[in-house]
Structures are given as structure tokens and as C-alpha cells.
Structure 1
């Protein structure tokens, strides 16, 4: 192998190494950005979580386990009997959009 070929191979390997290192740097930058977003994301405070947990624990279920099972079965049967689901979703999409818009306005007004 000639010196010129060896030099060309070395150049190609150096270019490949450079490209890999640039890709690694870019991947690391993206990872750091993701970690930063995660760490700076607004989260529920421990007291808020505790309050919700206490509220849930204080809830009383008025139904017996058999009644809950029966209710779940009725729900499943109703869902299974639905036809033209895509038509129903299409027909109610405007209502859903309006409801979401009103909810957002109400949330902003708080």
C-alpha cells in the first residue's frame, strides 16, 4: 500500500472519528436539554400530594364489590354494543372542542 493510500485511509478514519464525536456531542446536548426540562418542570408539591391522598382515603365507596363488578360489566357491555363509533366521534367533535375551550377559559379565570 502506498503512502498516498495510507494517508487517504488515515484521513477517512479521522473524518469518521470526527463525525462520530460530533454526533455524540449533539446527542449529549439533547440529553442535557431533556434532563434540564425534566428538572425545571413544574410539579405538584408534597403538601398538595398529601392533601389529595387524604381526600381519596376519606372517600367512602357506597357499593359492595359485587355491585362494582356488575356495574363494570354493564359498562363493558354498553361499550361493546356501540356501533358507528367513528360517526359519533365526528358528530360530537365540535361539542368537545367547545367544552374544552370553555374549560380552558374557566381555568384561566381562576
Structure 2
């Protein structure tokens, strides 16, 4: 049972890693869109916001199911709660300044 829980914790870590990668790519693309005044790329970055939100919801659902179904011990509980908090912080990494197209088109 513990081995399965460890595997599910690892899966949560992988989900968070994917979120970090998506957020990092979005930040890079947003910077490029602003520097190169690329409206198309800016619009793509805006679309990533909803993708990050969905990834966050998946992480939270997974973490909550771990809490509800696996009865984690103190150390494991801290890891799961940290995962929920991390997902929320990663989602906030989306790049809001690109929403103002005047920066890109002027």
C-alpha cells in the first residue's frame, strides 16, 4: 500500500514538473512576443493561461484524492499539501502583461 502511495506522490511531482515547464515556456514566449512585437505569439501565450489552470485543477484533484483515500502520515501530508500550494503558485506564473495588446502592436 505504501509503495502505491509513493508512486502516486511521484505522479503528483511529475504533474507539477509539467506545469513548471509550461509556465517557463509561456514566460519565454511572452518575453519574445513583447520584444519582437509578435501579436500572434502574444495571443498564444494568453491561451496558455487556461492550460495552466486546467493543469492546476488536475494537480489539486489528484492531491485531494490522495488525502481522502490514502490517509497519509505527517511527512506525506506535508508533501501533498505542498503540492497543492505549488500548483497554485505555478499557475500564477502566467504572464498577464501580454494581455494588453497595445504593448505588442504599438
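The numbers here are math on the coordinates, done by the rules we state, and not lab data. In this text the structure is predicted, and so the values were computed from the model without any measurement. Cβ atoms are built from the backbone, for glycine too; each structure is taken alone.
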TODO: Assign the value 10.0, calculated as mean count of other Cβ atoms within 10 Å over residues 13-20, to the correct structure from 1, 2.
DONE: 1
Task: If FRET efficiency 1/(1 + (r/R0)^6) of positions 45 and 93 (r between Cβ atoms, R0 = 25 Å, to 0.05) is computed and equals 0.10, the structure in 1, 2 - done: 1
TODO: Could you tell me which structure in 1, 2 was used to calculate log10 I(q)/I(0) by the Debye sum over Cα atoms at q = 0.15, 0.20 Å⁻¹, for residues 37-84 alone as -0.72, -0.77?
DONE: 1
Open item on the list: Comparing 1, 2, where is mean projected area of the Cα convex hull in nm² highest?
Closed with: 1
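Using FRET efficiency 1/(1 + (r/R0)^6) of positions 29 and 77 (r between Cβ atoms, R0 = 30 Å, to 0.05), single out the structure from 1, 2 with the greatest value. Spell out each step's value before the answer.
Numbers: 1: 0.05; 2: 0.25.
Going through 1, 2 one by one, FRET efficiency 1/(1 + (r/R0)^6) of positions 29 and 77 (r between Cβ atoms, R0 = 30 Å, to 0.05) is largest in 2.
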